[in-house]
1. Which of the displayed structures (I, II, III) returns the greatest value of distance in nm of label points 7 Å out along Cα→Cβ at positions 33 and 57 on calculation?
2. The value 4.9 for distance in nm of label points 7 Å out along Cα→Cβ at positions 65 and 89 was derived from one model only; which of I, II, III is it?
3. Looking just at distance in nm of label points 7 Å out along Cα→Cβ at positions 9 and 81, which of the labels I, II, III belongs to the structure with the highest value?
4. To which of I, II, III does the computed value 23, 15, 12 (semi-axes √(5λ) of the Cα gyration tensor in Å) belong?
5. Looking at structures I, II, III, which one was helix-only ellipticity at 222 nm (-39500 (n - 2.57) for each DSSP H run of 4 or more, over all residues; to 500) calculated from, given that it came out as 0?
Structure I
Amino acid sequence: MAFTQFSNGSPLTFGFDDANASSLASTIGMRPQTLSISATPEFEAEGKNEDGETISYVRGADKYAFDMSGYLENETLFASVRSFTFHVDGSDRLFIVGSRKTDKSSQDFQKISIQGVCFPNVTEQD
């Protein structure tokens with residue numbers, strides 16, 4: 001991507017600057033424009049005392065939820081994708097597709113989005 005960036009010296013990154021994201025088009029039929037990944041504990045548990053106050057807490061490893069949107073490049077791939085691998089937090093992770101959406105407009109290219117999850121110990125599609 002060729003552009004000129006100006007700033008006050010703050011190290012801000014412009015655009016979807018990830019080589020892995022570009023390769024998604026050939027894997028899932030999408031030219032990604034946005035990708036949001038959130039991490040939450042896979043499980044949580046609390047121990048309470050007789051007054052109902054938490055006195056102990058356990059947190060499982062992170063699971064990830066994702067929401068990706070972009071432009072449709074290959075309808076067949078997009079309709080059939082069940083999972084894909086993407087590099088997050090230092091590791092290649094298996095993201096499982098949960099839902100898909102297609103937006104059609106008379107004034108824009110077809111936009112699509114997918115949502116799903118990634119669990120720490122689920123590493124392949126069987």
Structure II
Amino acid sequence: MTETKNTTWKQKLNSNDTLKYDIKHIFRHAREQNSTHNEINEIITTMIYRDQKYTTLPNYMQSSINGYILANFDFMYEFVTWSHWYNGIFVGENLKYGKGFDQSKVVSNHVYKGTENIY
């Protein structure tokens with residue numbers, strides 16, 4: 001792997017664009033594979049935050065990349081919904097309250113729409 005020092009403006013801008021492309025690819029792949037939030041964080045830490053393209057950028061450019069990552073995390077909420085499991089059975093968004101309902105048997109989490117896969 002070649003070292004990236006980001007000593008010229010052209011290299012800084014190239015690194016910025018490359019990192020944004022990589023981030024976009026990470027989130028697209030995560031949506032296709034229904035990756036969890038923690039898995040996405042691990043990939044970003046490994047591929048972005050530890051990469052010399054990122055670590056040698058000036059702070060204001062690193063802040064821009066961080067904002068881009070946060071924006072993509074916000075965008076992920078278009079693909080997930082808040083759903084529930086009652087007594088170990090997936091009930092989706094339709095949690096039925098009534099006689100005999102036991103709140104302690106409810107587990108809730110974000111899941112990818114149309115699936116039971118936890119985000």
Structure III
Amino acid sequence: MRYAISGSCTDAISAMGDATKAKNLLGKNITTGRVLWLRNAHFYDASGAQTVQLYDVTQDTAKTAGSLIINIPCASGRLTMVEFPPPGLKFSTGCCAILDATASTGVSGAFPVEAIGGSGYEEA
């Protein structure tokens with residue numbers, strides 16, 4: 001069965017090289033016993049261009065080898081929207097965002113609460 005899900009991050013995402021600061025893209029964890037298929041995501045940061053990394057980890061845990069799903073470059077002062085083709089990007093542990101501290105643009109800005117989010121569906 002499929003269950004539609006959408007939401008936005010309930011935490012600010014700031015410049016962090018700290019791998020333990022991953023925050024839930026949709027504002028909550030994946031339901032136990034299900035996988036998440038992320039179909040789209042949106043990002044808005046007025047402070048500067050950033051690269052957001054989406055990891056298959058739970059909130060506030062360290063990113064691990066093989067847990068990086070995608071890098072998404074985001075424009076400064078504009079809404080960046082990304083749509084993923086069916087079935088979407090698969091997350092089985094959690095769908096969390098971290099700013100890329102190694103990006104050539106540098107990391108100096110922040111995404112305020114609810115400035116990033118997305119939608120998709122959970123599948124049992």
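Where a number appears in this text, it was derived from the coordinates with a stated rule and is not lab data. No experiment lies behind these values; they were computed from the predicted model shown. Cβ atoms are built from the backbone, for glycine too; each structure is taken alone.
1. That would be structure I.
2. II
3. II
4. Computing semi-axes √(5λ) of the Cα gyration tensor in Å on every structure in I, II, III gives 23, 15, 12 only for III.
5. This figure was derived from III.
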